[in-house]
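Just so it is clear, none of the values below were taken in a lab; they were calculated from the coordinates. Remember, it's a predicted structure, so these values are computed and weren't measured experimentally. Cβ atoms are built from the backbone, for glycine too; each structure is taken alone.
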Structure I
Amino acid sequence: MNDGGKSEELHEGGCLCGAVRFRTVGAPIKVTVCHCPLCQRTSGSAFTVELIFLRKAVSFEGAPSSTYTYRSPDHGRLLHYNFCSTCGTRLGVALERFPTLQIIYAGVYDDPSWVKPDSHIFTRSAAAWTLLPEDVDCFSANMMDEQGNPQKPLARKV
């Protein structure tokens, strides 16, 4: 296929043991750093770095990943966490609210050096030692309300 000299972005990754592999095609829709308490708990860290793709842009191969489904007490919707059933590596999450999307965690790419976050969300629960970049939009909670309306980023000191 002739793409006018432009090649589509292709990135690969997988779990720690190599049983589950994945490929993403094209640029992510968003790259979000989430500081919510749920992401802190599920990652065992201060935040997660989430690349958001259309589900059709993500393909998995090798061993089938396992899924843990969790109903959020905050909003009542389901979150479907994908992980390797052999080594336990968390690969991503699919959200009931957005069934056409697939989130992949930045750390599971073979080479994540190309990843650049464009927003930080739930900064109200960020670890006190977290430094938020000046050139990225930051939101106290989510970047959209329950009705899907965009929220304004936090005012930044100039």
Structure II
Amino acid sequence: MQCNLVDRFFEVMNGISEEQKIPKDYGTGSLLYQSEMNLLETIDNHPDTNISELSKITNVTKGAVTQVSNKLVSKGLIESYTIKGNKKEKYLKLTDLGKKAREAHQESHRSANQKLCDYFRNLSTEEADIIYKFFDTMKECAPICAFTCACVGDSNTTNGRGC
């Protein structure tokens, strides 16, 4: 059973990683990658911020911010503007369509979070303690990668349940 748990854990982690690579339409008619959603969020959370500042905030190169922002401009989700007296610096802001995509993205997270909260709320104290211990153990082991369970081929597995 333990090997099945390990396999399932890595299956879920890999699934999350792969899911983040798939672009999604958040009601705008455009497929958006996670990097594009991250920039939309950052632009909305930091209004009146130029490309250089966005680069620092996101810890991404100015070239990458420019590249992603150009895609978002072409999709009609953000617009670029300059401030009077400073034509050199480009600033970005969300369009109404960009705000719609951001809100739909946030709603998808709220919905998933609510589902998890509902699940955890229904756990017994003992079940919650097991999950806490699992998280603590994961934290101690980080970073981790997939591995072969140590009980493969072991006839003396825990509680006689096997892997």
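Observations
- Of the structures I, II, the one that -0.75, -0.94, -1.00 was derived from, the read-out being log10 I(q)/I(0) by the Debye sum over Cα atoms at q = 0.12, 0.15, 0.16 Å⁻¹: II
- Label whose coordinates, when distance in nm of label points 7 Å out along Cα→Cβ at positions 60 and 84 is calculated, return 1.3 (choices I, II): I
- Computing distance in nm of label points 7 Å out along Cα→Cβ at positions 12 and 52 across structures I, II gives 4.5 for structure II.
- Structure from which 0.6 was derived, distance in nm of label points 7 Å out along Cα→Cβ at positions 124 and 140, options I, II: I
- Source structure of the calculated read-out (helix-only ellipticity at 222 nm (-39500 (n - 2.57) for each DSSP H run of 4 or more, over all residues; to 500), -19000) within I, II: II.
- Comparison of I, II - label where FRET efficiency 1/(1 + (r/R0)^6) of positions 36 and 132 (r between Cβ atoms, R0 = 25 Å, to 0.05) is highest: I
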